[in-house]
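I've put the structures underneath this note.
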Structure I
Amino acid sequence: MKKALLILLLTTAAFSGFAQQKKATVKDLAFMAGTWTLKHKWGDMEEIWGPPMGDNLVSTFRCVKDGKVVFYEFMAIEQDSIPVLKLRHFNKGSIGWEDKDKPYLMPAIKTAKNEVVFESLDKNVIITYKRLSATRMDCILDEKGKKGIWQKDVFSYTLKK
C-alpha cells in the first residue's frame, strides 16, 4: 500500500510540474527585435528582426564585404507547437541555396529569458540568440562539419540607433 501511494504521489507531482511549464511562443522572442550590426571577418553584417506580429517574427540579413554582397538570408520564426525558425540563404541576384519548397527548419529546443536555442532537424546546426544588454545581442552558430567536428562562431551584434 505504501509503495502504491508513493508511486501515485510521484506521478501526480511529475504531471503537475509538467502542466505548470509555460509553452514557448513567438512573443517570448520579442527580445530579438531591432536592427543589429557588426563588423566580421566575413564582412559587414546587418540583421533586422521585426517585433512579433500574430504567430510570427521575420528577419532579413545581409553580409557585405568591400562594398559587394557576400550573401543574404530571410528568416521567419513561425509558431507551430513551438517556435520554428525557417531560414533561406541567397547569393547575389536573389539566387536561393535551398529548394523553393524546403526552407532550412530549426525548431526551438530551449527558451529562457532573453535567450532562444534552435536546432536543425539533422542535429548538425545549433543557433542561439542571447540578448546580453539593451544594446548587445550574440548570435552563436554551432555547426558540425563533415568530419563530425563542431565549430563555433559568435556574432556579437550591437543595436543600431
Structure II
Amino acid sequence: MRRKRLQHVADTLCHMFCGWRLINCYHDLEHLGSGGLTIDALSGQCWFNGSSIGPISIAHELSAWLRKDLCSHAIPVECLLRAELNAELDFSRIDASQRATSDQHMDRGGKPVRKGTFHRVHIKCQSEVITDEAAYRSAFSDLEEWPAGWPDG
C-alpha cells in the first residue's frame, strides 16, 4: 500500500470539503444548521447528528475524486475499509460589516453583495482512511461566510 498516497487522500478529503466545491452545498448546510456531518467517501452516504440524510453534492464530489485518485495510483478501492469525513459545523448569522473573510458573492445583476445578513460557519473537519494495514488521519478547520439566501437572493 502506498502510505504517502493514502495520507494525501486523508488530507485532501478535509481540504476539498472546505474548498470551493462547498459552494454547491450552501443551501443544504443552511437547512442542516449547526451539528455534526459525516460523509462516507466510499459510498457518498451522509449522516447529520447521527441520523441518515440524503446525499449532498459535496459527498458525490468526494466519492468521485477518491475513486479516480485511487484508480490513477493503482490502489484498488477494495483495499480501503473506510474513508470517512466528519465535519463539525457551527453556524451563526452576522451583518455584512462583521465579515472576517474576503470572498466575493455576486447578486443576480452581477454586483458584489456587500450589505445585509450573512451566514458564518466555522468548520472543523477530520478524516480517516483505513486499510487492513494502517489508519491515515487528517484535520483541517475553516471559516466560510455567504449572504443569506444566496445565490437566490
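Structures I, II were shown, and FRET efficiency 1/(1 + (r/R0)^6) of positions 76 and 108 (r between Cβ atoms, R0 = 35 Å, to 0.05) at 1.00 was computed from I. Looking at mean count of other Cβ atoms within 10 Å over residues 28-35 over structures I, II, structure I comes out largest. When relative contact order in percent (Cα under 8 Å, 6 or more apart) is calculated for each of I, II, the greatest value falls to II.
Taking 13.4 as the value of mean count of other Cβ atoms within 10 Å over residues 60-67 derived from one of the structures shown (I, II), identify that structure. So the calculation was done on I. When Cα extents along the principal axes in Å is computed across structures I, II, the figure 52, 30, 24 traces back to II.
A value of 13.5 for mean count of other Cβ atoms within 10 Å over residues 100-107, calculated from one of I, II, originates in structure I.
From I, II, which structure was helix-only ellipticity at 222 nm (-39500 (n - 2.57) for each DSSP H run of 4 or more, over all residues; to 500) = -4000 calculated on? Corresponding structure: I.
A short reminder: the numbers here are calculations on the coordinates, not readings from a lab. These numbers were taken from a predicted model, which means no experiment stands behind them. Cβ atoms are built from the backbone, for glycine too; each structure is taken alone.
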